[in-house]
Structure I
């Protein structure tokens, strides 16, 4: 009896640091088990062997920052039955979305000896701004357990079981003392989606918002509290302009701080 064809998976890189692809490689033993059920047809971070599409599942890391990126993501979408974006770059534009608030031409002239050789867009945008996306997996980097859950769910034909609560819930499960209440440490945990295991608060640091905003973040309340903790408007602007600066809620919070200007 002929063996059933295994679903094909492809992994693609756009503008990014490769950290989310490394999260897949970090699965190690689980990845070896996964290859018994799927065929990894295109994963250049791991192998030079590339099999032609179409692909059943495409995992896309990175944002669109060049005209070539914008063209290539259309090709990826066309040969992918399901397209999953992984990480803050692919889902929100990443740290490179800081360019969206500045003048890219000025950056090019300041950084490069021959800026005319640099071809780039003035923005860094998430994949969903360019093609339909079937599922987004957030994080900087992504949580490898969540990635395995997504792949297992898609292969089983069910909806993935992913968290939607804030980092505060993870702190409670971990038994962390709230750094904002107990120590007055500014923290984005109340408005950030869980997924990291509350690593930073566990070491007496405030959450940096690596997994992006929750579904319904109460940003005005948190921004006011950050001010009470001594953060001036400039600091409140910068705290939302990190890994998920391009996400609509965090962008709105930083723009509100920018427009306010001046002293606290």
Structure II
């Protein structure tokens, strides 16, 4: 990712509580190659709440790219997964555990329709239609041209909420906790509301991202909303997400 350096926060970025021990927050998880962190950013209670759905998403929807990045580390520094996960390969009927040389380099990630707050559509009753985007990490050619088969999203809400968390962390790192009205987003991330697809979707019109970086992002003012365009696995061909962080303050009269 693009290198950056951020100052520590004065309080927890989720509950805004101060005066208690806080740990650093990864803006995008290390397991996905994220290198940016916020110091003194999250209290233990909020870390447990937000980490629960994030870890579930990393272990399901991001399983293949997470494993591929660990394989890259193993080849570079003698580190990596001690045991490869079972995956279903395209053309096979059942999961198998391929070797590192046969592990699929191609995987799919889900993308959604534009966020409800930007499209004016009610996204609270059911998840929008998901499109699966084929991605490929350039980590050498496997002995077999294996492709991980696309599977339905086990938990679309956890997947989208994890993306919202990473986008929110990037917005706070760039512009601080007073960047906009973050209360609705913080309520979402702490499980106080459940309309995640009001906040998370694709840019409209949908577009590709620069493939210079593994992950990239940009903050934008979309009408009265502050949004983050989050390009996860941009160099692998994934389309960006656009996440609504909150409503911008009205200019002073």
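Derivation of every value follows stated rules applied to the coordinates shown; laboratory data play no part. Small disclaimer: the values here were computed from a predicted structure and weren't measured. Cβ atoms are built from the backbone, for glycine too; each structure is taken alone.
Using Rg and Dmax of the Cα atoms in Å, for residues 85-212 alone as the calculated read-out, with 17.8, 51 as its value, let me know the right label among I, II. It must be structure II, since only it matches.
Can you tell which of I, II yields 2.4 when distance in nm of label points 7 Å out along Cα→Cβ at positions 157 and 181 is derived from it? Clearly, the read-out refers to II. If helix-only ellipticity at 222 nm (-39500 (n - 2.57) for each DSSP H run of 4 or more, over all residues; to 500) is calculated from each of I, II, which structure is the one that comes out at -7500? The read-out comes from structure II. Highest-scoring entry among I, II, by FRET efficiency 1/(1 + (r/R0)^6) of positions 29 and 237 (r between Cβ atoms, R0 = 41 Å, to 0.05), is II.
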